[in-house]
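The following blocks contain the structures, represented as C-alpha cells.
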Structure 1
Amino acid sequence: MKSTVEQLSPTRVKINVEVPFDELKPNFDRAYRKIAQQVRIPGFRPGKAPARVLESRIGRAPVLDEVVNEVIPAKYMEALRTGEVRALGQPDIEVTKLEDREVLEFTAEVDVRPDITLPDFTELAVSVDDVELTDAEVDEQLDELRARFGTLTGVDRPAENGDFVSIDLSATVDGEAVEEAATEGLSYEIGSGQLVDGIDDAIIGANAEETKTFTTKLVAGEHAGRDAEVSVTVQSIKQRELPEADDEFAQLASEFDTLDELKADLRERLGRVKKMQQGVQARDKILDSLLETTEVPLPEKVVEGEVENRRHDAVHPFDHDEDAFAKSLEAEGKTLDEFNTEVREESEKAVRTQLLLDTIADAEETSVDDGELTERIVYQAQRFGVSPEEYLQRAQQSGQLSAIYADVRRGKALATVVRRATVTDASGAAIDLEELFGKDETEAAEETAEPAETPETEVTAKSGASSDQ
C-alpha cells in the first residue's frame, strides 16, 4: 500500500491511498466465504461453492463491493498510522480508481489536530480575589446546620416567607386545563424559588384552605412560553423552629463540646472552601489567558459536531419540538438567533480548549493511572445517582470511556500550567496552589513525602451534616 498526506489547511488533510490487488487476496477469500453462506447454489453445501462458480452465478460486482467495503476502513487506519495523522472525527472518503485485478485508489479528507505553539507557562500571571471570611458567613453556616435539626410546627396564621406549605396546584391556558401542571399535596418552602414565578406573591398572606390565582409563563411542556392562569390552594402552613445555638446544640450536631469550638471548626472549613474557590478562579483565569494568547485553529466539522450536540441536548427535553423550544426561549427573554449565537461561541471555545489542553498534555507527556480514572468514574456515578459499576458499564457501552480518560488527562494538563504560573491575590500576596493542585509530577516523583490531602469541598460539622454553598 502507498499513501501520501496532503495538507489542505491547518486543520484538514487529504490522504491519498493506493492499494494493489496483490494485497487483497485475504479480503477476497473472506468475501467469497461470506457470500457463499448467503447464496444457494444447487450441488454445493452452504459456504462450499468455489469462487469461480459464485462469480458465474452472481457476477464479480458483489464480491468487489464486499472487498472494498472491508478494505477501505482498514487501509485508512493504516494510512493514519503511517502518516502520523492525528485525525478528528469521521473522514469523507471517495473511491477515485477501481481497476479490477489491478489497483484500488481512494482519498480520505479528515479534520486533524492543528500544530499549536505553546507559550512559556512560567510567564503567565493572573490575580484572584482575596480570601475574606466574616463572622456573618460563619453564622450563616451555623444557621444552615441548625436548620438540619429544626422541627416543623403548624401555625394558625397567614403564610409568611420561609414557611413550609402543603399546596394543590392547577393551571389553564386559554381555558384548557394543563394536565402536567396539576398536583396535590406538594410541599413547598416559600421563597425557595423552586416553583413558577409569581407563586410566592400569591401564597404570602394566604390562610389555610384559601385559594389564590395568578398569571405566569410556563417554561416547559406543550405550552412552554405561554401565559397560564394558575390556582394554588394552601392546605396547611408550618414554620421551622430552630434549636438554640448553644453548647447543647454543639454536642448534638457535632463532636464538639462547646458552641465556640463548633464555630471555630465551621470557620476553618469555610476558609478551606474559599481557598478552593480561589484556586478554581486561578485555574479559570489561566485557561482564559492561554486561550487569549495562543492561536488555536478550529476544525470546522468538529465545531459543527459540537454545535449539533449542544442543540440536541437543549431541545431534547421538549421532545425535539422546535416550536416549544423557541417558546421556552421567549419566556426567558431570548430569541432563537441569540441562542444559536451563544451555542456557536460556546462550542468554539470548548473545541479550542480541548485542542489546547491535548497539545499541552502531549508536550508534558501527561498520563492517567487507573486510580485517577476510577476516582473520576466514582465522582460521575455519584452525580448521576448510580453505582460506579453501572456508570462504568454505561460508559463502555456508549463508547464514552475514552472521553472520560481524555477529560481527566486535560484536567491534569491544566493543573500543570497552573502550578507553573504566577498567581497573586488582590492584595498582591503570592498564592500557593500546591494544596489544591498538588506538586508537579516530576517534582513529586523525586520526593518521598506524602502527597497533600485534598481539601474538603463542603462546610460541615464533623458529624457529617453538610450545608449547601
Structure 2
Amino acid sequence: MRAKHLSIFFIFVFGALGGLLFGFDTGIISGASSLIENDFSLNIEQTGFITSSVLIGSSIGALSIGTLSDRFGRKRLLLVASILFLLGSGLSMTAVGFASMVTARIILGFAVGSASALTPAYLAELADAPHRGSLGTMFQLMITAGILLAYVSNLGFLHHNLLGIRDWRWMLGSALIPAAILFIGSLILPESPRYLVEKGNVDEARDVLHELRKNTNEDPDKELTDIQKVANQPRGGWKELVTFARPAVIVAIGLMLLQQLVGINSVIYFLPQVFIKGFGFAEGNAIWISVGIGVVNFLCTLLAYQIMDKFNRRTILLFGSIVMAVSIGTLSVLNFTLTVQAAAVPTMILIAIYIFGFAVSWGPICWLMLGEIFPLNVRGVGNSIGSAANWIGNFIVSQFFLVLLSMFHNNVGGPFAVFTFFAVLSIFFVIYMVPETRGKTLEDIEMEMRQKAALKKSAN
C-alpha cells in the first residue's frame, strides 16, 4: 500500500492508535472491577485475577509478535491486533461470568501486548531522524489519552444502565469504537519502508519514503540507500541478540523494567484505593483525584511531545529520574513523620510532581528508544523482548503494591520508599548504560553498534 494521498498526520495518529487502546484497556478496569465483582458475586482473588489476566495475555502477545512482524510486516500485524481488540472488547462487554471475562481479558492482553511491541518500531521506522522523538512520543501520548478516556468513560457510564444493559458493560464495550478505527486505519496505512526493502520491494519503499519525507529536509533517496546497506545483513535471530546486539537487549530490558518499577502503574491502577485506604477519602472523591492525575499525565506527555526533539534523550531521562526520586522520596518521609490528615494534601501534590517527572521522560522515551536501538534484522524480536520486560515489571507492581501497602499498615510511604529506590537506581542506569540516539538515523545507530562490536571482537 502506498503512502500516497495520506497525510503524515493521519499516518502517525492512526499508527499510534494501538497506544490509545493499550491505555484504554488497562485503565478501564479500574472503574469497572468493583461493579463486575458485585454482579458476578466474585471474591477478591477472582476480581484481582480479572484485572491482572490482561497482563498475562500482554506478556505472551509481546513475546510472540516480534518474529511474526519481522516475517509478515508491521502493517499486517497491526491489522491482526485491531481484530483482537475488537474480539476482546466485544467478549468483555458480553461476558456472563468469571471464566468468560478472564478469557476476554486474556484476548485483550494479546492485543495490548502486540500493540506495545509493534507500534514503537513501526513509528520509528516511518519517522525522519530530526522528528523521530516527537513522532515516536505519540505512542505514549496515545497511552495517556487512552487512560484518561477510560477514566472519563467510567464516570460517564457509572450508574447509567442504558437500554437495560449494566453500566460496566458499556464501560468495557466503549473500547469497540477506537478498535474499529484502528481496524480501518490498518487497512490503509503504508507498510514500513524498512520492512519493504528487507523483502525486496525497493520501488514501493521508495514511493513510501518520498511521500513521508516530502515536507522535510531529508533526502529519501539517500535514506533508501542507507536502508539497503543494513538490509543486506543476514536475517538475525537469538544468536545475533546475545552477541553484537546484546548491549541493545540490556538497555531495552533495563529501561522497560525500570519504567514500571518506579511505580507508575501503582498510581494508574490503585490511586483511588490509596486515598480511600490510606487517607479515608470517600470513593467519589478518590475517583475524581484519579481523573485529575490522568489529566496531569496527559498534559505532561503533550509537553514531552513538544520538547522531545529539542533535548538529548539521556538528559531528559536523567531529569525525570531526579524529579521522581525527589518527589516520591519526600512523599515517603512525610507519610512516616506527619499525621494522616496533615500528609493528605502534600501527598496529592507530590504525586502530581512525580507524574510530571515520569510523563515528560521515562513514559515516552522508553517506548521511543525501544523502536530505535535494535538493528533492522532483529528489530521485531528485540522490541518483543523489551515490551515483555515492561509487562513483567507491570505485573510485579500490580501484584505487590496492595500487599506492600498492607505490610506498612496502609501507610503509602512504605510502597513509595521502594519506588524511590528504583528511581535512584534509574539515574545510574542512564549514566552508565543508555546510549544517545537523538538526531541519528536508525541506520546510523545500527552502524555504530556494529562498529563497536567489531572493535570489541578484534580487541579480544
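Values quoted throughout were computed directly from the atomic coordinates according to the rules given, and no laboratory measurement underlies them. This one's a predicted model, so the numbers in the text were calculated from it and none came from an experiment. Cβ atoms are built from the backbone, for glycine too; each structure is taken alone.
Quick check on the output: 0.45 is FRET efficiency 1/(1 + (r/R0)^6) of positions 17 and 409 (r between Cβ atoms, R0 = 30 Å, to 0.05), derived from one of 1, 2. Which one produced it?
1
The value 3, 12, 15, 20, 19, 13, 8, 6, 2, 0 for P(r) over Cα pairs in 10 Å bins from 0, in percent was derived from one model only; which of 1, 2 is it?
Numbers: 1: 3, 12, 15, 20, 19, 13, 8, 6, 2, 0; 2: 4, 22, 31, 25, 13, 4, 0, 0.
Source structure: 1.
Can you rank 1, 2 by relative contact order in percent (Cα under 8 Å, 6 or more apart) and just name the one with the largest value?
With respect to relative contact order in percent (Cα under 8 Å, 6 or more apart), the highest-scoring structure among 1, 2 is 2.
Given that distance in nm of label points 7 Å out along Cα→Cβ at positions 25 and 161, derived from a single structure, equals 2.8, which label among 1, 2 identifies that structure? Walk me through the numbers before you get to the answer.
Numbers: 1: 8.6; 2: 2.8.
Checking each candidate, the match is 2.
The value 1.8 for distance in nm of label points 7 Å out along Cα→Cβ at positions 305 and 353 was derived from one model only; which of 1, 2 is it?
Derived from the structure labelled 1.
Can you tell which of 1, 2 yields -15000 when helix-only ellipticity at 222 nm (-39500 (n - 2.57) for each DSSP H run of 4 or more, over all residues; to 500) is derived from it?
On the way: 1: -15000; 2: -26500.
Label of the originating structure: 1.
Name the one structure among 1, 2 that mean count of other Cβ atoms within 10 Å over residues 121-128 of 25.8 was derived from.
2
I have 1.3 for distance in nm of label points 7 Å out along Cα→Cβ at positions 361 and 393, calculated from one of the structures 1, 2. Which structure is it? Provide the component values of the computation, followed by the final result.
On the way: 1: 2.7; 2: 1.3.
Label of the originating structure: 2.
Assign the value 45, 24, 17, calculated as Cα extents along the principal axes in Å, for residues 145-200 alone, to the correct structure from 1, 2.
1
By the measure FRET efficiency 1/(1 + (r/R0)^6) of positions 137 and 321 (r between Cβ atoms, R0 = 30 Å, to 0.05), tell me the structure among 1, 2 with the highest figure.
Values: 1: 0.10; 2: 0.95.
Checked 1, 2; max of FRET efficiency 1/(1 + (r/R0)^6) of positions 137 and 321 (r between Cβ atoms, R0 = 30 Å, to 0.05) sits with 2.
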